[in-house]
Structure 1
């Protein structure tokens, strides 16, 4: 049974490989994706960059395209698993999006909330979600300016994000003890099957997970009852790996690094790093990177661009900034250093949520077009930040889909596009992943073969 994943940014495929990531979901692209042998199809909805109203609208539009495709191809909506992939630190429209999917693709017997991302230190125990052992609502992600929240208790979080429509007291809980028992003996597994078989009326269920076998045994049980029960999932990336049950990726790190583009002399071209994410971890990683002699930073003048974006006639002013930045990138490449293109780190103030989102998308599009204009000189790109990466792939390179090759480090994927013109690999680097040295570590890996 194929698994269709609605991804709220382009990084949720970070535990799997060998599948299409769709940036365009018209009939032609859906048909290509469904013909591939992979059990996974990712739809890069990028709804985390949108307001709740626009996220709901876009999710419905995607569902409409899929349902029309199903009718023309003779598929039933019951033939597939559906996952709403969201952030493992609980940002995004984590309750709204599965609710829209339930309306469009339901009815479902239950919606499972499984934010554990084990590869990135995100675990859930006793219904509390943790980041490296710290309750996630106490971290910077819990204090996010757009998607902040007040509790790490998943049931209470669902009540908070549903504005009280889903009561915490009515939410069920799959505990670690229950999953361990199911994993260790047949009676425990039968007990889990019995629990799943009794679910109905789209009950909300939160799931604990600390180790891979917790998710693997749940996935096995869900497959057993899938002929009788329809389930919807709001998950981070780890459960996708468990449900797909893919074998280990045959490609090693060296295989992925060797995807870099070569020049006419068959030598690898240099790379470029773009950093759009503004979370504190991204800034810390940028600071460590800038201390390394192999690269040189180039700041995008965010305040200046904000003033230009407000103009009616802004084309010439944007071209002038592009020309200046492209010249500086050329100078850095001439020094045989890796250019690091990053946005100003100060947090801008906006009068409204929608104004903040609109500016963020305009800025990401500016960066993507800038990168496109120098791509012929590059061997690879490391893109830091989900929205930054989505806009680069979609607006910068105009890709209809990209192909997921695998992970260069846990949680950090390499994708390639569907264009001969822009065929260099892109490392998709979530803003919230790794430690202070991870961005530098990825650069060293990408330059380890010359």
Structure 2
């Protein structure tokens, strides 16, 4: 075969290959074509941007997709039930056709002069499609439908969904997004406001009224309670009656945010007198009657939102721990799963005991900066109080260690308490004096265990670079 013929055949082969790769394989299969030909409408549920439903003697419904969620538009709108909206869209996109369509027909014969429902679908490309649903076709499990001048007999027409009461389109949940997606929660009761934001590690921090760690378990439980609340009815309440049901002003307000988006704005009012365990509430201005499962959490004081553990951490994630108090200095660092102290390998239990004790210590009181004089920690004549010692903990992948500086003022001695200032926490914390005593004892055991091992030439990587005589420093307030 000549070179010219070989080149021509190669070019033809490459052209056919390109046709298959870039065109033919993206075309619908024969089965998909047959299925499409049996559909009354050629629509993809992903192309639906909204739809409106008109039906005789009932309030019209307008659904709009915003940010992946369905919203009821209009003065009495609000969050729509996602299952109902998605189900209706799916049913409209897969209307199976019986027989052929025709363009010549008498609307009265099929009940299309006064249709049971008129649906206008809005698509992503800006176009719209309008479908009229009439009477059932005698002798067939189908309904008459018209779109674009075409009459067809369609199976599985969603007449029941299209004609359900307006309130059946509403979401009965207070929270329609996964609670893990909520990044900010604001709870207001009268003049008191608590704001908690999710930090990068998945925990929570308080922004208002104080800057501190939030109780992860409490905030997560509050979100779970709110997500579990369900509306049982949507009563018609005029503006003049809002105060009567406790919503003007509300007893409590909650705003949930996902990033910069407000996903739910809630208000809670008075209990319903004729139904035990029910109260009036509103979501985005829509009044409803809900169960009271979240009221206990919402009624908690600020202290419930605050983290009551001194250092809330997972001990197995700690990669370094350092203790210092006067001449006693001890520390250990985890290297490839093995604890080493002063360059020597030590049993993990000695370091774990120190970490475990500081992680389970509970706070007895929170003392703001303005009240430090009451516990003997106020700066007097530019002389700051001298700490008794400190514990420093570094977590895996953390950039900075967490440092807890302990003080033993005489004002707290009668109650057997000590004060602690922890990096990242706004107020000074008061804990049992036994915590400090235990930490000194456990640190001494860690140092003894290190000294008992055979010496090595490695420098003590786990201790701070300042050296054993470095003075302790209080946390900046």
Structure 3
């Protein structure tokens, strides 16, 4: 909505609709999955076990499994990525235990074999994004495909063991694991002839594992022999690169973004962040497209993120982003820029209060520096966010005990216009429920352009 001026049905809503109408099972891709299963191949589901509804929803997985049973698939394996980030930090068993129970029920006395085959925490295994740390994807590949990781008899045993060995362990940082048979062999490694479905609907943390399964020329890590599988995403995660080529649910068509408008007006702009949020100011801002709209007019700057847990270095790359942004502002060649400070979100997700305080203080200092430069240049700044995180680090349980909160918050976010040259040219509109989709038109107005006809209303009026 921020970069498109409208609210589009995305992710969860589109998948829910496809499941309700059964269209998800009417595609040629699902027909090929059925063909592979009927010819003796296994069906594998890789994704986040969560009802956080940010990257995935476990209900979607259950619907897919039910269809596998209905269609009489013989072998179905789940490669379970643990959340602890968009849900409680140590809630993995709330998802693992019922899922393993359901899979055992299906398998008993039916001649079928359904089970969790491998897994690990989302920040350690499989779900890297923006090329930040391909070792995360490699750990997933080794576990899911090669069956190489610490062995356990069940996913429940794996989680309980990791909790017991490290009382401070949280789900998102849990090491990879593989479930083994009684003979010591891995339960469900991915093999030739199988079908693999990534059931995450959000793209940023699904693109890299999709590349590993689908790119013939691949150099990020040694995959070993590439298994001959049908790989499909829940959705297509990147429209520019058509990644992955096969998918179950049609993604939204997000058109006429702010960037397209500004490029049509021949206006030079920049986007900057560190790796952890680089895609937010490029890929997401431009309507789930990773490339440039006009490489001559757009400048993208990525500051490499640290490859350590974010509470260990909560300042992240805010200072470097600020320095480079000031350099580009002073350059004088840009009419519009956008930047994202990752600190409040990424450090907030760790649940470490002292680190979150440092993170927010750092961003405060950086914003102060930026606003000082913008004042000198006679520019305008808008400060906002798309959600909260570090604003609420604890919840209070019914017994009065504080519980660490690692997920996003639903609190209202600020929208601040910093305009040192303001002399009454405009005022804030009274909009009943202002939201992110109102930002695009506001930015166009502040740049001196009219709002796009079918964008949601600008927040200001002249």
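Values quoted throughout were computed directly from the atomic coordinates according to the rules given, and no laboratory measurement underlies them. Bear in mind the structure is a predicted one, so any value in this text is a computation, not a measurement. Cβ atoms are built from the backbone, for glycine too; each structure is taken alone.
Values computed for the structure shown
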{"item": "Among 1, 2, 3, structure where distance in nm of label points 7 Å out along Cα→Cβ at positions 119 and 431 as derived comes to 4.1", "result": "3"}
{"item": "With Cα extents along the principal axes in Å derived as 101, 94, 37, matching label from 1, 2, 3", "result": "2"}
{"item": "Identity of the structure behind 1.06 (criterion: Rg/Rh (Cα atoms, Kirkwood Rh), for residues 87-302 alone, calculated), options 1, 2, 3", "result": "1"}
{"item": "Label whose coordinates, when relative contact order in percent (Cα under 8 Å, 6 or more apart) is calculated, return 10 (choices 1, 2, 3)", "result": "2"}
{"item": "Parent structure of the calculated result 15.8, given that mean count of other Cβ atoms within 10 Å over residues 7-14 is the read-out and 1, 2, 3 the choices", "result": "3"}
{"item": "Among 1, 2, 3, structure where helix-only ellipticity at 222 nm (-39500 (n - 2.57) for each DSSP H run of 4 or more, over all residues; to 500) as derived comes to -11500", "result": "1"}
